Structure 1
């Protein structure tokens with residue numbers, strides 16, 4: 001079942017939000033909403049900030065919180081407020097929080113040796129550096145490794161981590177290390193008797209009103225820790241607000257303030273470039289930033305930015321390559337929007353901000369809707385040795401087209417909107433770091449256009465992840481040339497171009 005996508009919050013609804021006084025909001029549900037000026041934020045400067053972000057291709061969502069109230073929120077269609085988003089390494093900050101709870105409950109000590117928790121997985125003769133490795137060293141990414149052990153769900157385990165050479169003295173060498181965060185998850189699970197996602201349910205997720213968080217697990221059923229968590233944009237903002245409030249939420253001290261202060265302070269040095277937000281120091285699975293801020297972040301632009309000096313939080317999800325560029329926009333465009341006191345109401349500026357937020361949209365292919373006669377209602381077959389994609393077929397449809405792709409003998413119909421996005425479910429169809437091939441089914445949205453007389457360009461957004469896949473199908477006689485392109489990936493080079501023949 002497919003449907004035209006809608007912005008996460010309609011223009012009329014946004015007007016109402018910005019016109020209303022500060023709302024109380026249910027303690028267990030959403031954050032309160034406010035006009036920007038009531039919280040000392042310039043709507044005009046906020047609009048300029050949003051417009052600057054909109055100039056970056058690949059933003060998915062934004063939420064700005066000031067003094068505990070949401071003053072700006074927007075989703076780039078086809079992304080929306082209700083759909084959880086893959087966090088990648090922003091998950092690490094949630095794992096750190098689980099450790100904080102476990103420390104407070106006496107289940108874990110940050111100065112314990114890691115081997116204490118996994119004697120059955122230790123090498124026969126562990127070296128001095130491995131024996132010296134502490135939980136604290138896992139938290140600060142200074143476990144002593146030079147190279148990471150495998151982090152894929154089917155490979156990551158305590159046994160694999162402990163088998164990895166430890167050439168550096170723990171605590172002396174910063175090395176970003178996703179399996180180290182997995183070890184934190186494994187420690188909490190071993191001590192608490194439940195996966196981190198369940199351990200955090202009553203301690204963090206339910207008090208903050210974070211509904212149905214999903215966290216992928218390894219082959220042993222251990223939450224991956226370093227990545228794999230899916231939550232909504234507002235959930236990210238709530239998490240940042242909890243830390244901004246030193247662990248306090250609706251009058252309750254959920255997480256010890258001392259843990260928040262320690263976890264977000266500079267624990268180790270990780271560089272010296274004053275212009276890089278990756279060189280400002282590292283805490284317990286939190287990055288220090290310029291401008292006195294700190295953040296959790298994940299690959300391709302998943303951010304939870306906490307600004308204590310401005311009493312503000314910024315949550316962003318995206319699928320971008322230049323993560324520093326987005327942070328530069330935050331510093332250059334958002335910081336000037338904050339004032340120390342309440343500002344006079346500015347209805348015109350508020351309405352301009354509303355219009356900008358309501359019009360956000362992932363860039364669609366631009367072109368016409370007229371198809372050449374040799375392109376439609378024909379099945380084009382690819383050589384068996386070329387890729388897992390067996391065939392492709394373009395059919396006309398009221399909303400635009402249907403792209404029928406066959407993987408491993410199974411056909412998937414993808415509704416493609418002409419001049420709009422159409423939501424559906426199916427495989428994205430391209431591995432983020434590998435050749436064209438089937439992926440697990442998920443929430444998709446597709447839009448297309450004839451970008452040349454003989455070329456249909458289809459953009460597919462995986463609405464729960466950072467990934468966009470663009471397919472350019474060029475038709476010539478009885479041949480189609482399919483050129484796929486991923487917006488972001490972890491490497492592996494370009495996705496190969498395929499040539500198919502009409503059946």
Structure 2
């Protein structure tokens with residue numbers, strides 16, 4: 001990173017399964033180049049090679065597999081099975097590409113499990129399952145935020161089971177690296193590092209990746225690394241000083257948790273909690289939104305599990321404590337955490353839960369739900385078929401038949417779209433509609449220039465969505481399995497079909 005930052009790929013979990021148009025605004029934070037691929041996704045050129053996020057994820061998983069096979073004395077022979085965790089709020093495309101990376105790494109049998117659910121499995125060994133309990137698992141990592149609400153209960157065989165109460169909520173573009181972005185921008189401003197200003201600009205302020213010489217990128221990466229280490233240090237100390245390099249000269253950066261923690265009266269301190277307020281506000285909004293969507297009150301929750309590196313930060317834990325201050329059992333649990341430390345290391349909880357799941361120990365994951373509404377799109381008319389909260393796997397067919405007009409040899413455009421809800425700082429934002437892809441279907445037209453067809457959406461147990469279109473006249477079927485075309489185009493709210501089961505294109 002210090003010598004050739006343009007050849008070091010990091011943060012790829014932020015890019016996997018996302019259209020280029022959705023990540024374009026984040027490009028300024030990366031020293032390595034990012035381009036749009038032929039499928040609308042992301043391509044990363046490194047030397048003479050061009051890698052996709054799936055390629056990079058494959059290399060990482062392959063490295064892990066090889067190390068387990070060669071360095072672990074308790075493992076003999078090749079490893080063919082794996083439990084792979086992923087953010088709970090990953091959509092169908094992101095989940096599918098995560099599985100694809102594991103398959104390409106050489107794993108033949110793969111179980112996917114949501115990260116906060118895996119962490120809840122690790123905590124579940126210490127919880128009493130003899131009476132039903134509601135658990136909020138909050139997983140905030142470097143790149144993503146997940147909030148899963150699960151119910152711990154005993155199954156018929158007296159084995160504890162964790163059921164999803166509602167699909168997980170969260171944000172696949174909110175994490176520790178966003179904290180680093182804000183702190184970087186403040187450091188550049190406070191310490192007059194003007195040459196780094198284009199690189200430290202907030203992603204929302206620019207969609208063009210700034211051009212800069214490698215010397216500046218090296219300075220920028222050095223500063224970023226120092227800022228991240230200082231942020232980590234402030235989890236255990238109230239103030240710290242760090243050193244970076246800027247245009248050949250050393251720069252000392254001073255950071256403190258709050259104003260009262262500053263070690264001198266100078267004004268060039270970066271105040272962590274002040275800088276991070278926008279992100280902490282979004283963090284709180286997401287937890288409130290997850291509770292609101294679940295239909296549960298804060299007082300209905302028995303346990304809150306804190307997962308991920310940012311949970312070591314006092315200001316992050318304070319947000320959770322404030323939210324559950326009126327829930328006395330949870331408040332007491334959080335107080336004991338402050339006094340005694342975490343019962344399960346937040347950085348290891350997900351991996352421990354995955355290991356327990358792999359050896360069929362501890363609680364078992366129960367019912368899984370899909371976290372978004374998926375619909376079929378014909379022109380600008382559409383209908384939601386799979387609803388947020390439907391149990392996985394599921395299959396839903398449009399009622400009756402759909403009718404379209406055309407001429408022999410013409411195709412009918414059939415699309416897939418998703419409806420999402422997300423919180424904002426003021427409460428809850430309106431619905432967002434995103435087209436995932438357009439596909440062509442060649443039906444048979446009758447003498448009146450009409451065709452009739454049925455559309456089915458199918459989601460497997462991992463949440464990957466397939467589209468099936470059946471021509472009622474010819475009986476031919478178009479099956480698009482585990483759709484991976486990356487478009488991500490925001491669209492207006494689709495209009496309902498004008499007549500029951502009929503649409504004019």
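Values in this text are rule-based calculations from the coordinates and carry no lab data. Quantities reported herein were computed from a predicted structural model and do not represent experimental measurements. Cβ atoms are built from the backbone, for glycine too; each structure is taken alone.
By the measure distance in nm of label points 7 Å out along Cα→Cβ at positions 286 and 494, tell me the structure among 1, 2 with the highest figure.
Once distance in nm of label points 7 Å out along Cα→Cβ at positions 286 and 494 is tallied for 1, 2, the winner is 1.
Which structure, out of 1, 2, was distance in nm of label points 7 Å out along Cα→Cβ at positions 382 and 414 derived from, given a value of 1.0?
Source structure for this number: 1.
Match the computed value 1.16 of Cα Rg over 2.2 N^0.38 Å, for residues 214-357 alone to one of the structures 1, 2, and report its label.
The structure behind it is 1.
Given 1.14 as the derived value for Rg/Rh (Cα atoms, Kirkwood Rh), for residues 230-461 alone, which of the supplied structures 1, 2 does it correspond to?
Label of the originating structure: 2.
Out of 1, 2, which one gives 63, 34, 31 for Cα extents along the principal axes in Å, for residues 38-245 alone as computed from the coordinates?
Of the options listed, only 1 reproduces it.
1, 2: which one has helix-only ellipticity at 222 nm (-39500 (n - 2.57) for each DSSP H run of 4 or more, over all residues; to 500), as calculated, at -6000?
It was calculated from structure 1.
With mean count of other Cβ atoms within 10 Å over residues 342-349 computed per structure, which member of 1, 2 shows the largest figure?
2
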